[in-house]
Structure 1
Amino acid sequence: MRRAAYADQPYWGRPVSSFGPQDARILIIGLAPAAHGGNRTGRIFTGDRSGDWLFASLYRVGLAVSPTSTTVADGQRLHATRIVAAVRCAPPSNRPTVGERDSCRPWLVRDLELVRSSLRVVVVLGGFAWTALWPALSQAGYDLPPRRPRFGHDVRVTLPGDAVRVVGCYHPSQQNTFTGRVTEVMLDTIFATAARLAELG
């Protein structure tokens, strides 16, 4: 159902692809397109409050050319960074299911394969995406640690045999930003750390 504020706009209403260069050194994994964000605009984290927080932070640390992402024609570009989602379509009530996650896994696997030669850091937004990541990494040919680490903000894992770090980050959802569970400083610290680990200067 369309939101009244966007009643005169066409909705993309289809699977939302990843955004950013295929030779990225940083991969950001989100949850799913928002019903009135990516599902409306056709670009992940674009046109919604979570995206406002995410792109503003990426801009502040030098990973995006603009602090906002409102439409697919806004000129936004990412530096050595690619954004993907565990689920590619907007789920009912913005709550993706395990079945949707597993059905979309081949797309996450493909993204991990595309960046294999350049990837240095994976930033995972939220526990759902954290759970989705590990089997996708395995299917994409990455070596995994012997035990799957528990998700947490700023939890860091180095993949054995690869120069790749995985970093957990609370999702910049309104629930988290309104309650202060996520702050601008927290996001900036995560992405500045990712840029440093990726040796982006």
Structure 2
Amino acid sequence: MAEIIGFINSLDARALYFINNFGRNPVFDWLMPWFDSNRNWMAPLILLWIGVMIWGGRRGRWASAAAVILVVLSDQISSSLIKPLVERIRPCNVLSGLHFWQRGEWLIIPDPILTIYKKSFSFPSSHATNSAAQALWWSWIYPRSAAAWIVLVVVIGYSRLYIGVHYPADVLGGWLAGGICFGMIYGVVKKWGPQDLKY
């Protein structure tokens, strides 16, 4: 079993090296770190949430309230439950040669690594978990918005690899965890939720 896990981790690290180093360009160097800070991308989503609360009718208001419950659920499951159980070390703390974004600048992780660049655990990516859960929720509520949500989820997931803070499996695991969280809320809503959310 240990050999299988080691083999999977090795493949994961190779995939990260490839993604983190391939196709680097000034546009992505500027854009991808933007998604690292919740302050940047949460503001427009909060404005969108407020707009749905005001102009979305009863369905929009119920959907907005449920979205808050969903983000609390997905964030706690990823950050407070799964990460402490798995205890996977961040790639920026163990893989030299990664391009890593820290405090407004790019650096390449040195060899040997002499410092801890990010203290929290790696698996799953909370960014991926939360964005996937919200994307599924709002795509169900407003199906015409699904394509935009898919693009946002993919870009956020890719940004985690580009800036060197997650492995590909962390992002995939986050998407899976987000899907499970969505499924939990969806199941509750379909069984006990208001009629405005069931049609």
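Bear in mind that the values in this text are calculations on the coordinates, not laboratory data. Predicted model only: the values in this text are computed from it and were never measured. Cβ atoms are built from the backbone, for glycine too; each structure is taken alone.
Looking at structures 1, 2, which one was volume of the Cα convex hull per residue in Å³ calculated from, given that it came out as 131? Computed on structure 2.
Determine which structure produced the value -9000 for helix-only ellipticity at 222 nm (-39500 (n - 2.57) for each DSSP H run of 4 or more, over all residues; to 500), calculated from the coordinates; the candidates are 1, 2. Here the read-out was taken from 1.
The value 4.5 for distance in nm of label points 7 Å out along Cα→Cβ at positions 8 and 112 was derived from one model only; which of 1, 2 is it? Derived from the structure labelled 1. In terms of distance in nm of label points 7 Å out along Cα→Cβ at positions 80 and 128, the structure with the greatest value among 1, 2 is 1.
Taking relative contact order in percent (Cα under 8 Å, 6 or more apart) as the criterion, the highest value among 1, 2 goes to 2.
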